[in-house]
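Structures given as structure tokens follow.
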Structure 1
Amino acid sequence: MSEFYPVNDYGPLMPGLVMAGVAIVHVFLAQFAVGGGMLLCYFQWLDMTGRNSHARKFVDGYFRVLVLISFILGALTGVGIWFTAIQVSAPTIGEMVLRFHWLWATEWAFFCLEIVAGYSFYRYHRQLSDHARLTLLGLYAFAAWMSLFWINGILAWQLTPGEWLVTQALADGFLNPSFWPSLLFRTVVCLTLAGLVACIVVNSMSDLDRDAQRSLINRAAQLMIPMVLMPFLGAWYLASMPADSRGWVLGGSPAMMLFFMISVGASLAIGGYALIGLVLQRLYINGATASLLLLLAFGATAGGEFVREGSRKPWSIRHVLYSNGIRPEEVAGLRKTGSVADDPFPLTRDALYPNDQLRLGAKVFRRQCAVCHTMHGSNAVAHLTATWDSSQMRMNIAKLQHTKPFMPPFAGTPAELESLVQYVRWSGRNQPLNWPTDTCREVLAQIETWLEEAGTAPANPDGEPERHQHDGEPES
């Protein structure tokens, strides 16, 4: 049985939404840092080869922006991801560290090289020769991209563990089916973000005339040319996804499809303007327009990250861990012993509940629902179930993975399920001071029947054979 971990209560904001907010900002800044290193190497080369007389001035100004935004805000949000992720889903983070700790350590080593090279350039760039500057920027760019390389494999593993489920081999987990399309797609995004920020920086260089600014902008726009590959890389990534996950994105989940279309639409707008206006027509772009395009890029990043996270449902790690931190092989046992029988954490407002059944229901909600839902607020259970009567609620929760296929199966006893139903109904009726305890044997017997009919396996609309990891051993 998995260890118990507390899930932090963020009030009307579901914990996953808090973590996502921090993660999206960090991903955006981190990708800018990776692309920024490549852009700086390119402009340093332009200066050394005499192709642009203002390139050196641009490099020095751009790097100050990179340090301020990426090194400071990026580092803070990076720590924020760890802080919120451990509060929201400690089992997921624990599993990822357990499986990939050496690769994560390798990523950390490259991150250290990135920081050392970056701060060394920031401190000594005026004293260095051109070749030394290019070497230091090259080290920074290489280390930044290698950080992306290692992290990408670990994150992609969550959705597409592939043959790792059978072999348990580190290489199979890391070089999983979506590794290359996601890595190449993210690299293109990195270059695009760096180019858009460059347009903003150039507009802040007020001592340059319009022609000089245009020459720098047109050079920066060349880093956006790889955006022509985005449709192909995106299609490759979709093809690498499991069929059910791909189905959520392409219409099975309206919210997920909406965010997917936002990401696609924003990317098309940026790519069209960059390729036609900046590259082909060599237009000048002012700071306001560049900022608007960067804002669109943030929207595309947010939409893409929402899709990447949401398409894993009902899993946190596919076929290894459900989104609520329960393992698929544990469900049958928890149906007998109860999901919160060994829960050591007290309720924060224990005296608020009129009876022990509601206290049990609150613990079941915290264990099985609270990662993705609130009771009143974002993705609120009280709202989602408001039109269900008690019998319908019991059946829908008992057959949860069939009621909504992106939900994990209920992992608890009939008594726990009934306590959850009563807790939801009590909360939906504004938490009255008095609430009767409902322990009707006929009701519990009917819940038991529904649970047996539902089974313990997740819903599988695509017909893909279920492959579960059992206690860390390869499947026979």
Structure 2
Amino acid sequence: MDMTRRYFFHRAGLGIGSAALGSLLKSDLQGSESRNPQGGLHGLPHFTPKAKRVIYLFQSGAPSQLDLFDPKPGLDKLFDQDLPESVRQGQRLTTMTSGQDRFPLAPSKYAFKRHGDSGAWISELMPHLPQVADDLCFIKSMHTEQINHDPAITFFQTGFQLAGRPSMGSWVSYGLGSANKDLPGFVVMVSRGTGRPSCQPLYDRLWGAGMLPSRYQGVKFLSVGDPVLYLSNPNGIDRKTRRRQLDDLAVLNQHRHEQIGDPEISTRIAQYELAYRMQMSVPDLTDTSDEPKSVLDMYGPDVHTRGTYANNCLLARRLAERDVRFIQLYHMGWDQHFTLPKQISGQCRDTDQPTTALLRDLKQRGMLDDTLVIWAGEFGRTVYCQGTLTRENYGRDHHPRCFTLWLAGGGIKPGISYGKTDEFSYNIVENPVHVNDLNATILTTLGINHKALSVPFQGLDLRLTGVEGHDTVRDILL
């Protein structure tokens, strides 16, 4: 047989290339015996976890902290005055507002009240959330390095602004494995908001596995057709025939794996088997007819419509019940540059009741204590107006310097607010929290030492939280 160039490099890869690969990758990346029975790394968790699972409610587009959780009543008397340069301090602007002649202050038109024993400040835009105010831990001093949506969301989800790194859910699945052999360890659902339906797009790489084996990437549940792509058998193929096909395919794949040692072949075998089991588990999961009317009513009228935020919140609880490790919901539509009052009211109508219902539902079932729930966007919004300013209408640009998110359950102190911003919600004046500090804290609740969960990549021990010295926010942990 002629030695073609492709064949030569293929065979060479089995020798020198395989040896080099083995020296660069940890044994678990090659699918060896270093995984525990749940598919996680031996030795993990590093310590006793407070959270067994995560439900991450990501509000894509950046909710305005000024209109939801960070009231600044002193701004009322400064309406339409210019943002003082002493506050801005020459900080960067987006290209959308850098050309404005002035930066007029836009007080929120919404009323705020304190709620619960904790006295949490919550806007009238969210009338349901006060029911669970004492379960929430607000971080009002978040900050990020990114000022535009795509790199900011990528940074939040992967700890790095450029695409191609593993998402948080992938890191957690890689480290801890899956507690349910019939469902993925990492599930993703996306809903489109009514506030701004044509908002910033989301890309599948946000829940990708990067250089980790692809078995750890998120599995996206769809709002139309089969909940998961390619889950149904081909036409004319029954389940028994499908089983025989997969058995024969597994033999061929295993033979190929023994020849070349590609870890993605092991992933392929495992994913075929998971898909076969999901043919039974997913229909049971998504059939909500067994839910009591009282529970469905709690989530609101949209709960009956597939693909809505409400329906996804209910599915998140059902996934959590089945011990899915990481459940990521994205809700699009929070990018409100010009008609914020009109758009944010729609977003809050979408999310307020279902979010509150999810927390109540988890708590009633005794699951909130070991389920970490996170509500966050990629950055905040500016105190100054973008576009035309009136008392009834205003817009807000991107603001990475300070913003608010909240966490609940899973070992987080309930009923507290951490961090503080200045009177313009423009700069942090107390307890700043970087995105990678937050990610380290999330891993800590799961029993993971964020500095010890890493993989060798391009000469670095790569990890979710980077190498810049960020660490767990201990003050918010129980």
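A short reminder: the numbers here are calculations on the coordinates, not readings from a lab. These figures come from a predicted structure and were not determined experimentally. Cβ atoms are built from the backbone, for glycine too; each structure is taken alone.
Supply the structure label, taken from 1, 2, corresponding to distance in nm of label points 7 Å out along Cα→Cβ at positions 106 and 290 with the calculated value 4.8. It must be structure 2, since only it matches. If relative contact order in percent (Cα under 8 Å, 6 or more apart) is calculated from each of 1, 2, which structure is the one that comes out at 29? Going label by label, the one that fits is 2. Match the computed value -9500 of helix-only ellipticity at 222 nm (-39500 (n - 2.57) for each DSSP H run of 4 or more, over all residues; to 500) to one of the structures 1, 2, and report its label. The correct label is 2. From 1, 2, which structure was P(r) over Cα pairs in 10 Å bins from 0, in percent, for residues 210-433 alone = 6, 22, 27, 22, 14, 6, 2, 0 calculated on? Value 6, 22, 27, 22, 14, 6, 2, 0 for P(r) over Cα pairs in 10 Å bins from 0, in percent, for residues 210-433 alone corresponds to 2 out of 1, 2. In this comparison of 1, 2, the computed figure 86, 48, 38 for Cα extents along the principal axes in Å is attributed to 1.
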